[in-house]
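Asker: What follows is a set of structures to go through.
What follows draws every value from the coordinates through simple rules; no lab data is involved. The shown structure was predicted, so the numbers you read here are calculated from the model rather than taken from an experiment. Cβ atoms are built from the backbone, for glycine too; each structure is taken alone.
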Structure I
């Protein structure tokens, strides 16, 4: 089956220092290969620091600071994991407001590993079937999510996966969700 086209779509990747390197780079590569424009949106301008588990990875250029980014300009949102990144985003009011705005507009959101953590603060997890890194199970369940241990879960425009090993399935499902022409917006 051919990869759906994302030509004409712009996807935001919201991250900050401490993102898991491969959980940002692989989805960005997949989105661009499908024809999407991708913007890295962060609480600060300049660069953000990636990690390969516990070790520093590469820095990634920020395309737009959250203060300058309008959620209405994007057709979807990706939230990479890493422990530090999503925990820091939870404390950024602008990040939570951005995530909530994307969710409220009915646009798809894809989050992997610890990436679903800010969804709790944005009020997005309740009532959704989701997966994540196993340590988030209690947090997501307490927030009203139906947590399952599966490679990739799609529920009402929310795509979640557990870990880097799930990236191929995550990227495929994410692109499929972003390609859908959602009439209910």
Structure II
């Protein structure tokens, strides 16, 4: 009996193309602030614990992003984005330690995906790009933290990160309720 595709079964499902992730230059970052603000406001409205309380208005979100411009310009923060049909659909940042005794490490910060774009692999793609960039920059250790039990918590474990602790009631979620926080590391060497 020959092996191979069964024409009666119909076409094989196509694998979704990998999301296009692009790194923002300092000028590109400045131009992207309105879209980044919309993305941050949406994530907070959707319950993501990103250091802000709800409601987070667009201007406050834009103010936070604009305050990051010096670190993007000096290269201590790198920002990547995914674009969707309605604007920015996801972002992640990588900060590299500037102190001499910590130049081997970095931190993944502000990984977020718009609520309308979740479930398509954007968070995984963004995380992978940031990890690869950290390796290219010579980092051998990455750190991050996230709300315990959140979708992000599950993502990081699935992506091979090691949880090294949980701090009870570490930070308030967007509604103001104190939540536990999981702290992770990933060795890149």
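Asker: Given 3.6 as the derived value for distance in nm of label points 7 Å out along Cα→Cβ at positions 125 and 165, which of the supplied structures I, II does it correspond to?
Answerer: Values: I: 2.3; II: 3.6.
Of the options listed, only II reproduces it.
Asker: While we're on this one: Output the label of whichever structure in I, II has the greatest value of distance in nm of label points 7 Å out along Cα→Cβ at positions 37 and 149. List each step's numbers first, then the result.
Answerer: Numbers: I: 4.3; II: 3.4.
Once distance in nm of label points 7 Å out along Cα→Cβ at positions 37 and 149 is worked out for each structure, I has the highest.
Asker: When Cα Rg over 2.2 N^0.38 Å, for residues 53-116 alone is computed for each of I, II, which one produces 1.15? Kindly include the intermediate steps, with their values, before the conclusion.
Answerer: Details: I: 1.15; II: 1.29.
Working through the options, I get structure I.
Asker: Can I ask one more? Given that volume of the Cα convex hull per residue in Å³, for residues 93-156 alone, derived from a single structure, equals 82, which label among I, II identifies that structure? Walk me through the intermediate numbers first.
Answerer: Working: I: 73; II: 82.
It must be structure II, since only it matches.
Asker: When Cα Rg over 2.2 N^0.38 Å is calculated for each of the structures I, II, which structure yields the highest value?
Answerer: Values: I: 0.91; II: 1.14.
That would be structure II.
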